[in-house]
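Pasting the structures here.
Derivation of every value follows stated rules applied to the coordinates shown; laboratory data play no part. These figures come from a predicted structure and were not determined experimentally.
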Structure P
Amino acid sequence: MKRQIKIWLECFRLRTLPVSMSGVIIAIGLAAWHHHFKWLPALLCLAFALLAQIVSNMANEYFDYLKGTDKPGRVGPRRGVTEGDIKPTTLRNATIGMLALAGIVGCCLIPYGGWWLLPVGIIIALGAFAYSAGPYPLSYHGLGELMVFIFFGLVPVNLTYYVMALQFHPLVILFSIAIGLMGVNVLLVNNYRDVEDDRASGKKTQTVMKGRPVTAFAYLLNGYVAIAILAAFWVMIVIANGRVLPLWTLAIPVVYLVLHTITWSKLKHRDGAALNPLLGGTARNMLIFTLLFTIVFIIYS
């Protein structure tokens with residue numbers, strides 16, 4: 001029983017779940033900052049985001065197995081279906097079941113945000129499968145980073161805020177861009193590690209097409225651009241709110257950049273399975289950033 005639980009938790013890819021959590025958490029902080037926070041829709045958004053990412057992870061594992069991209073003994077985290085621990089039909093059915101659960105949770109948000117959330121939810125579901133399935137799987141054609149930026153940055157931050165505030169806000173859009181760039185870095189680590197396997201299987205990721213040095217530079221640049229974008233934050237809050245956060249809060253982006261730079265330095269000097277901890281490290285940096293800012297927003301709301 002314990003082994004089966006471990007196998008399924010590996011399938012969920014727990015190390016990367018802070019990516020979906022971060023977008024919702026920062027939106028919660030911004031909603032509190034603007035006095036729009038509501039507990040129930042916030043929790044529903046968090047549950048939906050986590051379920052949607054798990055569905056995406058499971059679908060990715062299933063379709064990569066069908067395409068032969070993942071092979072036994074891969075350098076990345078263990079894949080249950082590839083190693084024979086999970087039957088392909090079982091994983092497929094579990095993915096559909098998890099998708100249905102995500103759909104139920106998503107429908108619970110309609111009373112808060114309106115019926116237009118239904119087609120948005122359908123697009124999110126299609127995106128989870130289009131990433132690695134269909135006649136033109138996006139991750140196989142160098143579009144994985146764009147998908148992550150949209151569905152783990154722009155979408156969760158702005159929609160979570162909307163279901164509580166019933167409006168969009170320029171500060172929220174600003175943070176959604178930053179969060180999207182941070183989220184892309186998790187995928188860059190994954191593709192950096194798997195470049196040889198992806199090249200051999202015909203999976204044309206950006207790393208396969210442009211090489212590891214470019215990917216490492218993009219990883220570093222994304223973090224710094226994300227913080228540079230937020231440099232406008234302190235100006236915009238004066239315009240939008242007439243308030244200024246204490247000067248010490250400038251330490252938050254500095255903390256992130258220090259952690260980000262340390263992780264990047266490790267990325268350049270590691271290979272194979274030694275890169276696996278950097279997936280969780282990159283997601284951790286992102287989560288620390290969002291938690292610190294959210295705490296500040298709540299305290300000074």
Structure Q
Amino acid sequence: MNIRGKSIKSVTKLLAAAKGCKEIKLAHKVSHDIEEKLFAIGFDNELSIGDYLIPDVVGKVTELNAHGKLVVRKDLPLETHPRSYYRTWQDWHGREHSGIQTRNIEMYPREYQPAFEETLHVVDIDQDKYVATDSINLIESNESRNIHLANLMLECFGSFEVIDSKSGNIVSAKVKQLHWDILPPGKYPWSKAKSLVGEVTKKLKDSDKGVVDIRMEKITKYNPDFIATGRAGFNGYFIYGFSSKGVYVLESIYLDNATYIFGNNWEQLSKLTKNQIINGEIEHKRIVHDKAWGSKIKYYLSN
């Protein structure tokens with residue numbers, strides 16, 4: 001899967017592009033189109049397999065990667081710090097003097113955020129040269145690094161592909177014929193699912209978004225271990241899976257749509273259209289968003 005853009009703010013796209021792979025690399029194929037970009041970040045004109053470097057600064061992300069940054073801590077009290085200036089002044093006789101003068105000023109503390117110092121490597125994939133990151137482990141504790149590496153590649157090249165670290169192959173796009181991006185299995189409490197939902201609801205009115213968040217949070221309280229997010233014609237739909245119970249909940253950000261609960265037939269559902277799912281002969285429960293909605297959700301997901 002090819003990811004394009006200026007930056008990402010969450011790992012949602014990475015998880016979707018990884019298609020279940022736990023360890024990946026982000027890579028861009030070497031071609032004439034990116035020769036200037038390669039030179040700008042420090043690579044030689046003639047690339048050799050095994051070359052690697054910390055990319056030179058071409059923007060904010062590469063600046064942070066190479067040099068780190070100073071964070072102004074406005075949450076802390078002001079401190080007195082000496083500040084030196086080079087200036088020219090005249091004495092009482094009109095004669096000019098130049099030099100450094102130092103004054104004490106009140107300022108917020110500065111905290112240095114160390115540089116990531118991530119490197120890019122020239123690697124071989126199917127006899128083609130690629131520039132790739134080191135391996136990325138798609139675990140929650142690595143989220144900050146993973147977002148940084150994705151944005152590093154986007155700032156340097158504008159796009160990247162996802163490579164399976166174990167096989168060394170570009171991750172297959174076989175899921176493209178489906179209507180869903182299937183996220184890796186694991187626990188999805190609201191604290192984790194909220195960012196996924198937020199990516200889809202960000203264009204809604206605040207009042208509508210509040211309703212959707214409450215509905216989605218209610219479902220995630222029952223600890224789904226599987227999430228699929230809809231795309232294309234299914235954009236705005238989420239499927240929450242409770243594998244041990246054989247229950248899959250289809251919930252939408254569109255307020256007038258009901259909630260649908262299906263049995264253990266996810267693979268079949270993933271290949272159907274919305275009309276086939278909702279109006280077909282697949283066994284399901286339909287829950288209208290009325291005052292009893294919460295208690296019905298509790299009934300189906302608690303038992």
Structure R
Amino acid sequence: MRISRVSEIAGEAATRLDEVVGEAKRAESDGFASYVVPHIFGLDAVGMLTVVGRETERIELIPAVVPIAPRHPAALAQQALTAQAASGGRFTLGVGLSHKAVIEDMFGLSYERPAARMREYLSVLVPLLAQKPVSFEGELYRVKAELSVAGVERVPLLVAALGPRMLEVAGEWADGTTTWMTGLETLARHTVPTLRRAAEAAGRSSPRVQACVPVALVSDVRAARETCNRVFEIYGRLPSYRAMLDREGAGGPGDVALVGDERAIREGLRHYREAGVTDFGASVFAAEEGAVERTVGLLRSESLA
């Protein structure tokens with residue numbers, strides 16, 4: 001199981017691009033397999049990683065995730081191919097639906113039939129990421145296009161998928177899925193088997209499962225979970241994440257966080273691996289004084305091992 005570092009700063013409005021580059025370089029030198037950045041309302045995730053790709057050498061770069069509704073699939077494919085060229089083949093695109101409150105209330109776009117929208121979107125996006133011509137006539141998209149970027153073969157794709165319909169779409173069309181705030185039991189009993197069945201039915205190879213959760217190496221577990229609930233409070237209210245927390249029987253984000261002493265963190269990583277997670281995304285948070293440094297140090301040793 002590969003261990004990824006989820007950016008602590010990329011989603012913050014005050015973060016400067018040079019700070020993201022510095023964080024990515026540290027993640028690379030620490031031995032993490034991937035550097036994962038959110039796409040929120042500050043710096044553009046694909047744009048950030050295009051720059052980061054020129055400043056790093058080894059680490060995989062993943063936006064988790066770019067909302068599809070505001071972006072035409074051909075335009076996003078062109079961005080992704082450019083990021084792939086900048087990084088020398090280390091960019092993996094992550095896409096998702098976002099949330100109704102964002103797409104409808106903020107952007108004024110439709111959030112109706114989200115799984116059907118994603119399926120049509122991927123019908124255009126996936127071949128373009130491989131620089132194959134597209135001629136697609138759907139209800140939402142009617143596209144005839146092709147792209148050509150020198151020195152690039154293909155951009156791998158992860159689709160954020162939580163519910164069964166989206167996991168089926170991800171298994172059929174993508175290289176895997178990326179999750180957030182999804183508990184261990186839900187991953188083992190729902191996410192991984194549903195995705196694998198869909199991929200197998202589509203004749204695709206075994207899919208990647210990137211599971212991102214809050215992580216902290218601490219002495220006071222109860223206090224750490226309370227801090228996690230405060231720091232990540234909004235994710236306990238957004239419907240898609242709330243559904244996953246309910247499926248897990250979790251009251252809030254703190255209940256699905258990986259927190260505890262060194263032994264508990266190592267054992268937790270083993271459980272994720274046994275559940276079928278291929279990529280563990282560590283969102284390290286400041287649960288107590290010195291927790292970030294201790295947690296990164298432990299994860300660094302696990303990555304190098």
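Key figures for this structure:
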read-out: Among P, Q, R, which structure scores highest (criterion: Rg/Rh (Cα atoms, Kirkwood Rh), for residues 93-156 alone); value: Q
read-out: Entry that produces -12500 once helix-only ellipticity at 222 nm (-39500 (n - 2.57) for each DSSP H run of 4 or more, over all residues; to 500) is calculated, selected from P, Q, R; value: R
